[in-house]
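Asker: Take a look at the structures listed below.
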Structure I
Amino acid sequence: MSEAKAVFESMLGRFDADEADDMEAVFQFDLDDADSYHLSIAEGECKMGEGEHDDPTVTLSMDLDTLKAVMSGELDGMAAFMQGKIRADGDIMLATKLTQIFPN
C-alpha cells in the first residue's frame, strides 16, 4: 500500500459521523508528490476513491508531508493554508472542518 493510501485509510478509520452531521461533500486531494484521492461524505458515511472525482465540493492541493502533518495535528490547517502549503479551490469553508470530521 502506498504511503498516501495509508494516510487516507487512517482518515477513514477516524471519520466522525456526528461531526459530519448531514454533510454531503466530496473532498478532492491533489497531492504534489503522490496519487490523487477523494473522500465522499454522504448519509453519515465516508468512502475513499482513487484518482479525481468528477464534481468535488472542495479541492485541496498539497504535498504528502503537509497532509500528514495536518491530519496528525502537528500543523494547523489554516496556518498551512496561509503559508501557501495548502491550495484550496471550491468550498473553502468546508476545508476548515477537515480536522473536526477526521479528528486525530
Structure II
Amino acid sequence: MAMSVVPSIMLDIQYRMHPLISRFPALEFYNTALHDGTVDAAGNVTPDLYPPMSSHLEADTLSGDRRSVVFLDHGGSETAKDRSRVNWNEAHIVCSVVEDLLVRNEVCHS
C-alpha cells in the first residue's frame, strides 16, 4: 500500500485571539510563524478584543484595564421543579448581568 501525502495549509495570520492568548499556539504549533492580525502597526490591540463594559467587570484602578472574568457569589438555593432543579436567585443574577451588558455596550446588527 503506497503512502500518499495529504496537502496542508497553515495559518500565517490569526484574527480572533488577543495576542496574549495567541502567543501559546504561535510558539508551540507554528514555531513563531503565526502573526497577530489583532494589533495595529503600533502594536495596539484591536478594541473589539477588550472586555465589554459592565458594572460587574470593574476596571483596575492603576492600569485602567477591565477584568475579563468575574465570579458572582450568591446565597440562592435550588428548589425542585418537576424532575429537575431551579435556582431563581441565580436566574435573576444572570438576567441582570445580560441586561447590564446590553445597556452598556453597543450591539452590532449585521
Structure III
Amino acid sequence: MSTIQVTDTDFEKTISDNELVLVDFWAPWCGPCKALGPVLEEIASENKNIVIAKMNTDENPNTSSAHGIMSIPTMMIFKNGQLVDRLVGAMPKDAVMQKIEPHF
C-alpha cells in the first residue's frame, strides 16, 4: 500500500474508519517534508496494518489549525480515532517505526 492524500473534508473519516493511521502534515515548499516523503512511502509499502496519510497544510488549513500544527513536518499517530503520539521534524525510518510499533 502507498500513502494516501487526505483533506479537511475527509480527515475525520480517515482516522475514524481505520484502526491505525499516521498523518503527515507537510507542504510542497518544505525541504525536510520532501526528505520524509520516501521514508513514509517505504513504511506504507512494508506495513499493511497502518494507513499513512499525507495532508498538505497549505491546501488544508482547517485541520492543521485544529490540531495545533506549528511546524512541519509534523506526524500524528491515531489509533481508533484517538491521537496517541505526535512526532515533529523529519526523522529516519527506524525512529518513525519506533513510535508506530507500540500501537500495532
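Asker: If Cα extents along the principal axes in Å, for residues 39-78 alone comes out at 30, 17, 15 when worked out from the coordinates, which of I, II, III was used?
Answerer: Traced to structure III.
Asker: To test your reading of the models, identify which of I, II, III gives 37 for relative contact order in percent (Cα under 8 Å, 6 or more apart) when calculated. Before the final figure, lay out each step's value.
Answerer: Working: I: 28; II: 17; III: 37.
Computing relative contact order in percent (Cα under 8 Å, 6 or more apart) on every structure in I, II, III gives 37 only for III.
Quick note: the coordinates plus some simple rules give every number you see, no bench work behind them. Everything quoted here is computed from the prediction, not taken from an experiment.
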